[in-house]
Every structure is written in C-alpha cells, then in structure tokens.
Structure 1
C-alpha cells in the first residue's frame, strides 16, 4: 500500500500551556481558570490556599525543561509543534494596561529554540484557560468588555512574535463551552442557555477581531479556528434518529459556520427561538464577524451515536458529549470509542461544508502505560491507534480533501485536561511522574517514539 503524504504536509504534536508548563505563579504569571480546577475541565472551582496540591502547578515542568523537550521533538522529526500561550503570563489579570515582559520573554525563548530545529510553531491564543480575575470581576465572557481585553492580548502577541509565528489558532475547541461552561466561557455549570450563548457570542466576536488583527499585523500568517470534532451517527435508520443526529450536529458545527462564513446560520434562528435565547448582537458585531478564518482545525478522538429514544439518551447523559455507544466499535480504557474510519468521514464532511484547508491538531490515545523491568514502554496499542487513523487521513487526501498537517495529542505525557490525571498518558515520550506528584520528571522514549519517527521520515510510507 502506497501511503506517501504530500511533501509539504506538516508533521508534529500538540500541547497546552496549562497541561505541560507548570510554574503556575512564576515570573509574574496570574491565576488562570485552569489553576482553579484541580480535577480537570469538568471539575468544580476550588479556592486556592498555600500548600494545596494541584498536579498542574508543576505539570511536567516544560517551563524549565522546554529545551530538552524541543530537542526530543526535533529528534522525532517534527516540522510543526502546536503550543498555547498562557494568557495569564502576558496579562496576569486579563485587564492589565501593560503586558508582563517576563511572560513575553519566556515564549521568545521557546520560539527561538524551535527555530534552531526548523520546527514551525502553531500557537493557540486561549486553550482551556483565561485569567481567573476576569471571572471574579466581570463574570467571564458574559461581559462584552472581554472582547477588547482579548483583542489587546492578541495584538500584543501578534506584534511581539510576528517574525517567529506564522500559524495561529484562536480558541481551543470553542464548541466545548456547551459542555463545560466554566472552562469555555468562565460561567457556572448551571448557567442558563441565554447566558452561555451570549458569552459564546462575545467569544466569537473576539475570535473574529483576532483574525482581523492577525491579517493586519502579520500579513503572511494564517489563522484558524479550532473545533472539537464531534462526529455522530444515527443509532438506527429510523428517520427520527437521522433527524436528531442532524440537529445535534448543527449545535457544534454552528461555531465553524460563524467563524468560516462570517454570519450566524439561519437554522440557529429556530434553535434560539425554541430555547428563548435572545442575543445582544450589535451592528459592529456583525461587521466584526465578517473577518473569517483561513483554515479549519479540529480535534478527533472518538465518535458516538444519536437516538430520539429518550430512555437511551438519559443513560448517555454521563459521558462527555452525551452520545450513545456504537455497538460496532471497541473502546479505550476510558470508554472512548475507537473509530479510525470516522476520521475520514469527518475530514470529508468538514471540507465539503467549508471548502477551506483543514488541519488535524489533536488525535491520540490515552492509556495507562507500563514501564517494564528493562525500563521500556511497549505501547503497541498507541501505535495501532495512530497508524489506523493516519491511514484514513491519507485516504481523505486521496478523496481530494486539502489537509495542511497533523499534530498528535500529545507528543509527550502531560496532565490530561478532562481529569487532571497524569496516569492517562498520550505521549511518545514518557514522563516519570504520578498523580501524587512523585517522580523524577525524567523523559524516556517509548516504542511509539521510534514508530512516529519512521512515519515522519518516510512521509507516511511506513504506515501499514
């Protein structure tokens, strides 16, 4: 099987500041919403007191070990590395008049280190965190003033790194606000639909303003959005199940529609009307939204099914996206159903819908890796998962889908977002740390490290 990817296809991995950096109050950094969620993005907000243990406070200490880690990524052969900037390192409180120079200087060092190895940075402006002060003083994204605060932050980093960063993303998995409002928009989990969608609207306007600023400040850059790829199938061929699947699909694709088309899709009028949601949308907002993204990026981990059967739906409420299990798929240790073919389906669906280049910026398998007596990690299950998904990426390219690149989640073990659990490992590189904070933080190459190295070196021809 010939699976050679295009020569300009970008290969790499994806990370997030709050899951790898640590140094949570170092060099002037402010407290973020992530710092207040010691049990992950679905966890409760917990007041911080001196001496409290939060595994993310140190995470894997990328803040001090970035040079070592970037060297390992270079050894893998990365041509791109997705990272995020911690907003609180640049504007500790979010509404500060002047940026924090120590925070700006840190990312200068990181980008310079990447440049040594010809690794292109792809930078997410907001990845599941924002200054907690903006929640305390403004009630998060429900306050329109956050649009200007975010725009100031975006313009600051665009200006600072315009010669170093040419690939940007605005908000990570922006549609996740529907499932985790505090993580997404800084609102309590029990907030009304009205409050959540108004906050989302402000975030969409802020994203569009960031796109406009990026195009003005860095004309040769590309800036995209980032969606949680929630591909769903009808549980049966009953028309009611198919219709319900289409309705639920619109709930998350609406974000991509606004960010790529520049206006609210007509189907949302009925959606809002039936939920008594009345948005405050100014004429200036409508003009701002016309600044659309250059490409669509997304995460893809699993798929699920949808049914109009309320009894089955009730049983599914407990999982992340409230999807019904697919009887034809196996699942990971964490119950995430494995569906490589779904990757090809989603790529075709998004490209057909938007006709913009796509970038797969998250895809990976979380598992409890075991270090054997010889100190090796034989993660053949991860190799199989990634191999099968990448073959489907290649098939989508053959289908005519324009795909810019692939960054696996995550290239090195880090604290998981959903549970703030480091035993749920994704990396090609093992980090010696456990959930209680024990370990040396030493880095070890897993079997998958050498497998991915071969995939990149062969432009995908080593896939089976």
Structure 2
C-alpha cells in the first residue's frame, strides 16, 4: 500500500498499455510517411514511362536500388542509434529522407532516377530496424509481437491512403507547369521534415526518460527487460555482433524475411499496374482498388501477432502465414480480377501478420548493441528482397509482355521461406506465461 500522498505504482500490464498509447501513434505516423515516400513511385510508374521514357526494367532497377543503399547503411545506422539514442537519430533520418523524397520531383531521366533512389535509401536507412530495436527497450518479450504488429499498421495505412492520394495528386498535371508526379513527390515528401520536429520534442529515448512513467515504473520495466535479454543471450550463446551471422536461428530468420520482402515489395510496386489490366480504370479507381489488400494487411498486423506469446505459437503462426502468402499469390497469378484480388488480399493479410512475429526471434537471442546490430543485419539481408522483387517483376514483364509473370517467382521463393519457418525456435524454453509480472510484483 502506498504512503499517504504517494501514487500507487501501476501494474506491468497498465504500464504497457500506457506506453502503447503514448508512443505508438507517433511511431505509426512516422512509418506511414516513410513508406509513402519509398513506394509512391508505384503510383507514378505509368507517368514516368510516358514523361521520361523510363522502361519497366529501368523502373524495376530504380525501385530496387533504394533497397541496396538502404540495406548497406542499416547496420551502421542502428549501431549509431544505439550510441546516440532514438530521439536524435530518428529525427535526423526523417529530415534527410523528407528533403530527398521531395527532390525526386527534379528527376529527368533514368540515371537521375537511379541516383535519387540510392540517396533516398541512404537517408532513410535505419528507421525500421531502429524502431524494432527501440521497441525491445520498452516491451517485455511476450508483448513485443503485439507492439511490432501495431507499429506495422503504418505500412498498411500508408498503402491504404497512399494509392488513392497518389492517384489524386497525379490529377494535378500541369498546375504551376509541373507534372502530377512532381506534385506527388513534393507534397508527400516535405511533411516528414515537419513531423521530425514533433519526434524531437516528444519521443523519449528509454523508459527512465519518459515523463509519463514514474521512476519506479520505468526502472522496474528496464530491469525486467534486461533480465529477459540476459537470459536469451545466455541461452543462445551469441554475445557479439560477429557471431550473429553464425547463429543458425538468425540465419533462418534472414531467409524467411528475404522471401517475405520479395513478396511485399513486388506487390507494393506492381499491384497498381496489375490492377490496371483489369479493365478501363482511371488513376483514382486503380488507387482505390490497390488500397483493398492493404486493409487486410492492417487486419493481419492488428489481430494475429498478439497470439504469438510463446516460441511454439510464434513458429506455427510464421509457418501458417508464409503458406498463406504462397496461396494468395498463386490465386493472383492464375485467376481473373475478382479471385485474383482476393488472392492479393490473402497475401497482404499474411505479410504483416507474420513480420512482427518474425522480429521477436532475434530479440529472444540477443541483447544490447548485438541486438541492435542483429536486427539491422536481418533487415539488411531481407531488404535485398526489395531489390529482387521489383527487378524480377519488371524484367519478366518486359520479357513476356505479362504483368503477372513475375508472380511465379514470388510464389517459389515464399515456398522456400515457408519450409525454413518450420525450424524456427526461440532463444530459451517456451513459457506459456512470463515470469516478468511476478518479478515486477515481488520488486515492489
């Protein structure tokens, strides 16, 4: 019982709920903007071909080059964030990517397109793995998949609003002497710079720096997370960054994530053009139909990850959703508009039902700077899928004349990912319920 005038310490569950309410809206909005700015060229694809003469293959290369420079910059970025703190580093990332994304309006040919996409990759590198690492400092293990899933709602929301918004902005063609795609890059890029100011003022680096938690609540949370991290690191035996790429479980996560990312970005960049084959549709109508699968992606990321509160449940959910991606893309490849769109909805549902769960596996085995570098390593290799997916889709479209041909490549690699998922294990023995709550109660 608290002394007179002393505020009662909230339970771990109440603290977790408060953290979600305070941090998640800002993180979600930040990721919405980043995903809009990396994928809005999917909406501009047709106009870039007409206005600048950029072929489907060149478009695929440019779309993918973002991920090459992004991936190469991931580990250094996350290690820097571990040293300087999330508040400063995420603010820096947002300002630089916002300015470069807006500068995409000055692209004039294939080479300038390639250069700007590469610069955007360097600027934005570290945002996703940085926030994945940031969340491990705020949530105990059994709550991380849920937190990751809520954060990944940003991807779904970006695709839900991005396609109709991009289609509407393309209709600004000729205003002020600019093409519609130039307005789109400008209007969707600059807001990230203004949001960075809010991030700088409102995002605390760690629980003990959060004004909305008492010192006792914050210290208790950090102690419970530190105990879990030490347990997982001791069980896995991976204590240094140099050992991450020797850890078989981390390599399994990398392989699965690579296959999933090939599917995610193949759909992100090419779904508008696939839907364009369904009939005589306007840019806005294509944008609306493109948004539908991402509504299902949002449902997947919101409802499924919360059930992954043990290692065995997490493994089963990853396997099931990877199989679901294979089934969904197969339907998209062999079916007409209605069933094909249903297939893409199934695939999108599984994307972000699976991804937040998958990122709990490295956090069950690593800690400290090794965890920061390890998450970035997973994302680095996985993001080569962001290059391979668009490149193969573009190449196969040019080679066959069919916008659907590349989907079979996606099905094949996701089948490999599904196979790998059956061998996943957490860093320590499964527990149906975590001891962290009991530790917190005894510490009071």
If you rank structures 1, 2 by distance in nm of label points 7 Å out along Cα→Cβ at positions 16 and 152, the highest one is 1
Name the one structure among 1, 2 that distance in nm of label points 7 Å out along Cα→Cβ at positions 160 and 176 of 2.9 was derived from. 2
If we compute mean count of other Cβ atoms within 10 Å over residues 224-231 for structures 1, 2, which one ends up with the highest value? 1
Of the structures 1, 2, report the one carrying the highest value of FRET efficiency 1/(1 + (r/R0)^6) of positions 8 and 80 (r between Cβ atoms, R0 = 41 Å, to 0.05). 1
For distance in nm of label points 7 Å out along Cα→Cβ at positions 32 and 336, the calculated result is 3.6, so let me know which of 1, 2 that is. 2
Of the structures 1, 2, the one that 0.93 was derived from, the read-out being Cα Rg over 2.2 N^0.38 Å: 1
When FRET efficiency 1/(1 + (r/R0)^6) of positions 296 and 312 (r between Cβ atoms, R0 = 35 Å, to 0.05) is calculated for each of the structures 1, 2, which structure yields the highest value? 2
To which of 1, 2 does the computed value -25500 (helix-only ellipticity at 222 nm (-39500 (n - 2.57) for each DSSP H run of 4 or more, over all residues; to 500)) belong? 2
If relative contact order in percent (Cα under 8 Å, 6 or more apart) is calculated for 1, 2, the one returning 19 is structure 1
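All of the numbers you see were taken from the coordinates with simple rules; none came from a lab. Bear in mind that the values here come from a model prediction, so they are computed numbers and not experimental data. Cβ atoms are built from the backbone, for glycine too; each structure is taken alone.
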